[in-house]
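Peer 1: Input: structures, listed below.
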Structure I
Amino acid sequence: MEAVPAQDIEALTEIAHRLSGKQSLELLNLIEAWSRCSRRSPRTQYNEQICFKSDDRQHYGKAKDLSTSGIFIEGPDTFETGGQVRITLDISISPTLVELGGTVVRHTTHGIGIRFNYETPEDKDLIDALISSQNPD
């Protein structure tokens with residue numbers, strides 16, 4: 001299957017959220033399948049409770065997976081695509097908590113996909129190292 005560009009996935013996700021219940025769910029399921037085919041970053045399971053903030057609100061959710069480009073967090077709260085968040089991660093290979101900025105790139109009935117906005121090369125290196133430690137060659 002040919003990969004669907006990320007910007008098309010985001011646009012289709014926004015359209016899906018404007019449709020009625022069954023149509024919305026069917027399109028979101030299709031988009032999810034396309035997203036799995038278009039992933040370019042290695043992924044690892046990351047089943048951790050996550051604390052994150054948006055617009056001075058604190059949220060909690062359960063991380064499902066993690067990649068060098070972002071994270072999927074399961075939770076009940078709804079977010080707009082393009083919304084900005086700050087995520088706090090407890091990474092086993094770091095002596096301190098890691099705080100990363102991110103952008104909501106998709107949302108489903110199960111949670112949100114967040115693309116990391118790395119502020120330092122060290123932050124990206126920590127995520128890369130974590131993924132490498134979870135996915136040994």
Structure II
Amino acid sequence: MRIVLDTNVLVSGTYWSGSSFRILKMAMNEEFSLIISEKILDEYKKILYSDELMAKTDEIQKARLSSTEVLLVNSERVNPEYSFGIVTDDPDDDKFVYCAVEGKCDFLVSQDEHILKLKEYQRIRIVTPDEFLRIWTKEHRL
């Protein structure tokens with residue numbers, strides 16, 4: 001399985017517990033392939049290392065941040081072509097959809113209403129972290 005994570009999922013999973021954290025742990029355990037592009041990686045780094053978040057970072061979060069860095073280094077990179085707008089309410093979010101298309105992904109996981117409104121794009125399911133975990137659990141029951 002191949003997925004793209006919106007920045008809000010990556011940040012949430014790095015700094016807090018919950019569904020996004022569980023998804024990052026799954027990625028670190030190589031239960032699926034995480035697909036990223038340079039534009040997404042740049043945004044991840046900008047937000048993860050923002051002064052606002054770094055000022056609130058404790059030792060546990062620093063350890064999680066280190067794990068997230070390793071995950072990003074080991075993620076599969078794609079270089080999508082951008083030709084037209086998909087997320088009309090927030091064109092900056094197009095990079096996640098284009099990455100998912102170029103990476104032949106099964107899922108784009110986001111908490112952003114602008115992206116979630118699409119629900120599906122070129123057979124890529126666009127879901128929240130909770131929805132992704134419900135689907136994953138259902139499809140991977142023994």
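We did not get these values from a lab; they are worked out from the coordinates using the rules stated. In this text, all values refer to a predicted model and were calculated from it rather than measured experimentally. Cβ atoms are built from the backbone, for glycine too; each structure is taken alone.
Peer 1: If distance in nm of label points 7 Å out along Cα→Cβ at positions 85 and 109 computes to 2.9, which of I, II did it come from?
Peer 2: On the way: I: 2.0; II: 2.9.
Structure II accounts for this read-out.
Peer 1: With distance in nm of label points 7 Å out along Cα→Cβ at positions 29 and 53 derived from the coordinates and found to be 3.9, which of I, II does the value describe? Don't skip to the end; give the middle numbers.
Peer 2: Details: I: 3.9; II: 2.3.
Answer by label: I.
Peer 1: Say we calculate relative contact order in percent (Cα under 8 Å, 6 or more apart) for every structure; which of I, II gives the highest result? Don't skip to the end; give the middle numbers.
Peer 2: Values: I: 19; II: 31.
Once relative contact order in percent (Cα under 8 Å, 6 or more apart) is tallied for I, II, the winner is II.
Peer 1: Something else now. So helix-only ellipticity at 222 nm (-39500 (n - 2.57) for each DSSP H run of 4 or more, over all residues; to 500), computed for just one structure, reads -15000; which one of I, II is that?
Peer 2: Details: I: -10000; II: -15000.
The correct label is II.
Peer 1: One of I, II was used to compute Rg and Dmax of the Cα atoms in Å, and the answer was 15.0, 47. Which one was it? Intermediate values should be presented prior to the final figure.
Peer 2: On the way: I: 15.0, 47; II: 14.4, 44.
So the calculation was done on I.
Peer 1: If distance in nm of label points 7 Å out along Cα→Cβ at positions 69 and 101 is computed to be 3.4, which of I, II is the source?
Peer 2: Numbers: I: 2.0; II: 3.4.
Of the options listed, only II reproduces it.
Peer 1: Compute mean count of other Cβ atoms within 10 Å over residues 61-68 for each of I, II and report the one that scores greatest. Before the final figure, lay out each step's value.
Peer 2: On the way: I: 18.8; II: 15.1.
Checked I, II; max of mean count of other Cβ atoms within 10 Å over residues 61-68 sits with I.
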